[in-house]
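Some structures are shown below for you to check.
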Structure I
Amino acid sequence: MLRTPVGEKRLDILEWLKEPHRHFPPQRHGDLVEDGVTADAIAARLGVRREVAETHLALLTDIGLLRATRIKRRLYYRRDEIRIAEVARMFEKGW
C-alpha cells in the first residue's frame, strides 16, 4: 500500500460500486452487481479517457479493494467487501 488509494476519483469509484445499479446503465454482458462494471462505464462516469480510469482501477485492484473478472474480452470491476472491511478495521485500530 505504498501508493495511496486516497483521491477523489478513487473514492468516487468505490462509492459508485457500492450501488452499481444506481450509478451505471445496464451492460450488454455481465451483471452490474455480480460481475461488476467495465472500465469504459467508469471512465464515462468520471468524464475521463478509459486509460485514465484503468490506472485508478489497477491501483484499487492491486491493493485489494476491487476484484476484476474477465468476461469475453473485457474486465469487470467490483468491490471486495471483505478486504474493504479489513482495511477499515486496521484504520479503526490506529494503524
Structure II
Amino acid sequence: MAYTYMLLCADRTLYVGSTTDLERRLSEHRVGLGSEYTRHRLPVQLVWYEQYDSVEHAFEREKQIQNWSRAKRLALVRGRPGDLPDLANTSQTPHP
C-alpha cells in the first residue's frame, strides 16, 4: 500500500507528500524529521489522505495536487471533490 497525504502546517500552509508507511511518516514530520518544508512549520496536522495500490500512483497523485491552488487543495480536504472543476481557474484562498 501507498498513500498520498496532506498536512496543515502551523503557518496554515498545506504540505502534500506520499509514502508507503503513513504512521511512520507522520511521526517523522511531527518531530521535525519529515521534510525540510515541514521542519520549519511545526506543529503539523494530518488533514487528508488517499490510499493506493502502488507507490507510483501515490507519487503521481502527490505531484498532481502539488500543482493545485490552495482553494482546490482545501476542497479536497473538506471532502468536496465536486468543487474542483469550478476552482481550476480561481485565485480564491479560503482558510480551513
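Quick note: the coordinates plus some simple rules give every number you see, no bench work behind them. Not measured: the values here are computed from a predicted model. Cβ atoms are built from the backbone, for glycine too; each structure is taken alone.
The maximum of distance in nm of label points 7 Å out along Cα→Cβ at positions 43 and 67 over structures I, II, that is, the highest value, falls on II. Each of I, II could give distance in nm of label points 7 Å out along Cα→Cβ at positions 11 and 35, but the derived value 3.2 comes from I. Given a value of 30 for relative contact order in percent (Cα under 8 Å, 6 or more apart), point me to the structure among I, II it was derived from. Only one of I, II returns 30 for relative contact order in percent (Cα under 8 Å, 6 or more apart), namely II.
Of the structures labelled I, II, which one yields -14000 when helix-only ellipticity at 222 nm (-39500 (n - 2.57) for each DSSP H run of 4 or more, over all residues; to 500) is computed from its coordinates? Going label by label, the one that fits is I. Of structures I, II, which gives 0.70 when FRET efficiency 1/(1 + (r/R0)^6) of positions 59 and 75 (r between Cβ atoms, R0 = 25 Å, to 0.05) is computed from the coordinates? Derived from the structure labelled II.
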